[in-house]
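Multiple structures are listed underneath, in structure tokens.
Please treat every number below as a calculation from the coordinates, not as lab data. Model, not experiment: these values are computed from the prediction.
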Structure 1
């Protein structure tokens, strides 16, 4: 039996999520879970799901559970909030134990698989920066059939994940996109990903600092990953490869 379109009632009432159904008259064969970055909300990724317009695919934009302090606005995925004393910037990697339980447990295992009838292979996680870190940790800790994949934009695997404790490499395919300069995905971070995942693809964009894709060339490897991993007979629709 194929999975059904998720509803908000399939997830805890405390979750702030938005659900974008597939294009008109298409069945939701796949689900893409969208995870925003540090200091954002799920509103921007709700729009992203609409722009992707992926065939036979529902998109679920999940908002991080913890608000930023000092009325800064936005939310974060970390177990803690740590500020760099020199720069004043927030540390992106503060551990994601609670967020991983939320995404892997409540959203994927209990909601999408348990209630909606999806298989793990039909679920892809797309995360930006801190959201990408949560997606990678969820995939690394997932047991059983591999997930459909993880796309992480500028997000490495958290240093809080003990690689030895993972036992063996995850078979969930991973696409990581990074900037050619100033990326959080250092050589060391990429080495950790290679130790954690059996199938890893790295795409480097010629830009300074990790950011969301801003043109067709940057978006193309992401759409190709979707085309390979989504269970769809319709292909990637024309006009869905460019974000504005």
Structure 2
């Protein structure tokens, strides 16, 4: 059944990757961060799906599945930045860029720690600090998600932009999509943290049950990605005319 989940990842994200590329093109530079990371997220899922279809116990495939949530959080970070620019284009965006740097740093550190710890453990060469690194990496990703939640809701506060302007409405759409996607992302990041901290075989992303893989891994990511892509398509027409 694990092969079927990898196959579903491969099929779904092949479609979403093409839509992410389309959104990257139509949203131009103001949305480049969001759609670059969305494309990266889809590409990681495609690679993991292709590897997992052939070998569902592939170390690389399972690690890619494990770290793939980080680009999704960074996608939302870029989407919030794009929404802010649309809602209040005259405002200096230094605070937004600061949040981007903070979240990107947290995700980079989280990925590095997760990969180094997980690789050692999966290969059967665990060091004394391998599990600690993995736990710390998963915790940093949760912290990055929490920072993004606060920033998203702060960005939804009333601003000076014209509410009747098409771009203002587009920005609001992107921010609401970000907030909704974050609700599904939290299921995935909390699951990853609980899984590594408890080390329960039934919760393992590699050896866990099909229900765990579908409900706690595949569905939250898929729903988040679909929400983001849909919001991008809803706002891409006016963006492409800008």
Structure 3
């Protein structure tokens, strides 16, 4: 969506703040022994306590309130009876509808003790996302976001998953503009209108450029099981640059 007035912005800020606080709380609760279902139940309670609904449930019929993926899975993992173990790489993606507006926030967490290369991957996953966010300018090209992210990834020896992309959000979970590449697409001439609401969510990997859908119809995993992280914010393009809505 493209924001048209202050009321819309205020409601988007409220939705963004809620999903950010929920993601933060779930990340803090992540420890060996907890099940992904228990973690999901925490997320559901926090959303519903403020009158919000799980976006993936109401928009696409996802079987959990949040998406929780335990490596080598990287996205759309279904919460269940799997217990988190030390050394796991876990992605949590929280998106919700509040008062008619949607926000989307995700992060990957390494459960200690973890290998130095995984700690570095998590650190650089955040850096890759922020490289893209800093490239946002109203009136600028959308593909400058992907150019910045890909430049960071190549410089630091990573790959990017290329069948998962950022997207518009706000009045629905996924809306136009769709397929916002987090790598450079020179043929993409689209520009960023002032007030555009969208996500930036690169999937930074130690070798993967693709993910496959598993037999459950949801979970996504690199064919070679390469460690992969995702970090995601919802933001608004303004004349002064990006306004991030999903900060806790």
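Out of 1, 2, 3, which structure matches 54, 40, 39 when Cα extents along the principal axes in Å is calculated?
Checking each candidate, the match is 1.
Match the computed value -27500 of helix-only ellipticity at 222 nm (-39500 (n - 2.57) for each DSSP H run of 4 or more, over all residues; to 500) to one of the structures 1, 2, 3, and report its label.
Checking each candidate, the match is 2.
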